[in-house]
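Take a look at these structures.
Just so you know, all these numbers are worked out from the coordinates, no wet-lab data involved. For clarity, every value in this text was computed on a predicted model and none was experimentally measured. Cβ atoms are built from the backbone, for glycine too; each structure is taken alone.
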Structure 1
Amino acid sequence: MTTVKGYMGSVSFDGTTVILKKSMRGEQIIPLAGIAAVQIEAAGLGMKAIRFSVAGGSAAGTIKAMGNHKKAAEDPFALTFMVTKQAEFRALASEILTAKAASA
């Protein structure tokens, strides 16, 4: 299982399921088949966010070009992180998208 820690939470992927844990918002369990897209977006000064668009469900609006940490923090399918962790989150997003393509 791959786990990457962000700001007040983490994202884990075991090959079939994404588990997004946020200390203030609980846990979201997303089956790979339910993921429509994975994006890395700006989320404020020095911050980024990984966001999962869920098939038939959430896409909580786009984050502005300069980012909006509050909006990303409130999205149950997004987790913010410091830009210094961007490579780890990009690798995780790539792993999830590769697994999704292989299962199609």
Structure 2
Amino acid sequence: MAIGKIRVNSEALKAASKTVGEFTKKYHDDYTTVFNLVHSIADSDYWAGKDHQAFVEQIEQFRDDFDNLEAEMAHYSEHLQKSARAYELAQSNVTGDVSKKLSTGI
């Protein structure tokens, strides 16, 4: 069985974290806009009545799902950042250990 290689690039992890973070913000802004539009229709004379109220209630049932997905995306972005920091710390520790051993001859 061949042993695979693990390749980690902390800069790529940070870039991915930033991209996911930006996408998370856009996602939040977009679904907030949808909810605002749905409610603004209720405040206007364009659509009123039981059918509109049923529509608003139906849309509101998805709010928790949107919020939960946003939280998961934010968590993933955070995880990528933490992974980058952990890798950088590990690299720093290994580099420091090697330098120490080379300078002391141990």
Notebook entry, point to check: With distance in nm of label points 7 Å out along Cα→Cβ at positions 11 and 75 derived from the coordinates and found to be 3.1, which of 1, 2 does the value describe?
Noted result: 2
Margin query: If relative contact order in percent (Cα under 8 Å, 6 or more apart) is calculated from each of 1, 2, which structure is the one that comes out at 26?
Written below: 1
Item checked: Read-out helix-only ellipticity at 222 nm (-39500 (n - 2.57) for each DSSP H run of 4 or more, over all residues; to 500), computed value -29000, structure in 1, 2 -> 2
Margin query: If you rank structures 1, 2 by percent of Cα pairs over 17 Å apart, for residues 3-42 alone, which sits at the top with the largest value?
Written below: 2
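Identify the structure, out of 1, 2, from whose coordinates Cα extents along the principal axes in Å was calculated to give 36, 28, 25. Before the final figure, lay out each step's value.
On the way: 1: 36, 28, 25; 2: 84, 33, 16.
Corresponding structure: 1.
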